[in-house]
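Nothing in this text is a laboratory measurement; each read-out follows from the coordinates by a stated rule. Treat the numbers as computed from the prediction; the structure is a model and nothing was measured. Cβ atoms are built from the backbone, for glycine too; each structure is taken alone.
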Structure 1
Amino acid sequence: MPEKVRAFISIDIEDQGLLTRISHIQSQIDRRAAKIKLVEIQNIHITLRFLGDTSLSRIEEIRSRLCDIALSPFAVRIEGVGAFPSVRRPNVIWVGVAENRDRINQIKSAIDQRLAELGYSLDRRFHPHATIARVRAVHDRERVVSNLESLRNESVGTMVVTCFRMKKSTLTPSGPIYETLWSIPEQQSVGQ
């Protein structure tokens with residue numbers, strides 16, 4: 001049986017200044033009003049497509065389908081805190097993309113079209129964001145709403161998108177560990 005990995009396609013947030021600001025926003029989330037698990041700062045990313053358990057041969061097939069997607073570098077501004085499905089019923093707390101989200105949507109659409117050719121269903125609902133926390137239980141709903149509303153206009157900053165990546169997610173008791181399997185466009189490793 002071929003080896004499978006838990007896989008997703010993402011745009012990674014790697015700029016240390018942005019990650020520091022996201023960490024600061026995480027520290028402002030009221031963790032007394034709800035049971036909240038913060039996303040590890042090194043795992044912050046914008047998910048373009050979650051694939052789930054996928055064979056390594058299928059991951060290579062996906063790579064060959066996606067490798068011709070044109071991606072010229074562009075800047076996105078990350079700002080605003082929100083929640084899915086809503087601030088009144090938060091399961092996920094996120095920071096959003098405020099500028100050039102249409103460019104991210106174009107990349108997402110190109111990925112989805114090529115995945116559809118491989119038999120994947122179209123991913124109809126997409127809102128570019130980076131998850132920064134997961135809500136396990138709400139203890140004081142009004143306090144949670146007030147806290148999230150107070151963070152609504154928080155600005156993280158601007159970053160340049162140069163690629164998207166296929167990531168492998170290994171679940172561990174202390175949280176997931178992400179590993180890049182490949183990037184498009186291909187990026188040279190340090191030392192090459």
Structure 2
Amino acid sequence: MDTIRIIQKYYHPDSKAYKLLINHSRVVANKALEVAKRVRELNLNLTFIEEAAMLHDIGIFMTDMPELGCSGIHPYISHGYLGREILEKEGLPVHALVCERHIGLGLTIQDIEKNGFQMPMREMTPESLEEKIICFADKFYSKDEQCLFIEKPIGRIRKMIAFYGEEKLLQFDEWLVFFKEIDETGLERLTIIR
């Protein structure tokens with residue numbers, strides 16, 4: 001699959017949004033593959049991981065994020081389900097699910113209701129291991145031009161996730177250990193955030 005060709009159907013190659021999207025997607029794909037190789041005993045689909053990681057943010061152009069070069073009408077949080085719609089039209093229904101399910105650590109119906117998000121009222125949480133790895137890898141990088149290629153420290157990611165509740169932080173901590181990013185003793189040494 002030529003993921004770049006798919007992206008270029010929606011983004012002009014000279015645009016700011018395209019450059020940020022491609023670079024962000026590449027670092028996320030590399031991180032996801034690195035994680036997948038650490039847990040190779042799980043027999044993950046590496047080709048799918050790379051493809052889906054490259055396409056996970058394809059919906060950002062439809063959002064109102066001028067700092068990313070995006071002038072759409074939707075709030076940024078909508079880029080997940082909007083990306084799903086795009087990839088479903090492209091005939092990629094499984095890749096499409098990654099788009100929808102990578103926001104935060106995944107959005108539950110309760111998350112959508114509690115925050116008043118204007119989006120479809122359905123579970124949008126990663127289910128397959130491949131989906132979870134891409135969602136996990138995405139947390140390590142931002143689309144900020146100043147630090148596009150700089151991996152965020154785990155402590156900083158945990159602080160951001162803790163803002164959304166203890167349950168989300170516990171989920172991320174479980175992923176840290178499960179995906180061999182850190183071991184149990186390293187996790188214990190991290191500052192506990194309440």
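Output the label of whichever structure in 1, 2 has the greatest value of relative contact order in percent (Cα under 8 Å, 6 or more apart).
On the way: 1: 33; 2: 20.
Ranking 1, 2 on relative contact order in percent (Cα under 8 Å, 6 or more apart), first place is 1.
Quick check on the output: 13.4 is Kirkwood radius over Cα pairs in Å, for residues 99-178 alone, derived from one of 1, 2. Which one produced it?
Details: 1: 16.5; 2: 13.4.
The correct label is 2.
Kindly point out which one of 1, 2 the value 0.65 was derived from, the read-out being FRET efficiency 1/(1 + (r/R0)^6) of positions 43 and 83 (r between Cβ atoms, R0 = 30 Å, to 0.05). Mind showing how you got there, number by number?
Numbers: 1: 0.95; 2: 0.65.
The read-out was computed on structure 2.
One of 1, 2 was used to calculate Cα extents along the principal axes in Å, giving 48, 38, 37; which?
Clearly, the read-out refers to 1.
Using the calculated result -8500 for helix-only ellipticity at 222 nm (-39500 (n - 2.57) for each DSSP H run of 4 or more, over all residues; to 500), pick out the matching structure from 1, 2. Before the final figure, lay out each step's value.
Working: 1: -8500; 2: -16000.
This figure was derived from 1.
One of 1, 2 was used to compute volume of the Cα convex hull per residue in Å³, for residues 67-130 alone, and the result was 105. Which label is that? Could the numbers behind the result be given before it?
Numbers: 1: 96; 2: 105.
For volume of the Cα convex hull per residue in Å³, for residues 67-130 alone, the value 105 is produced by structure 2.
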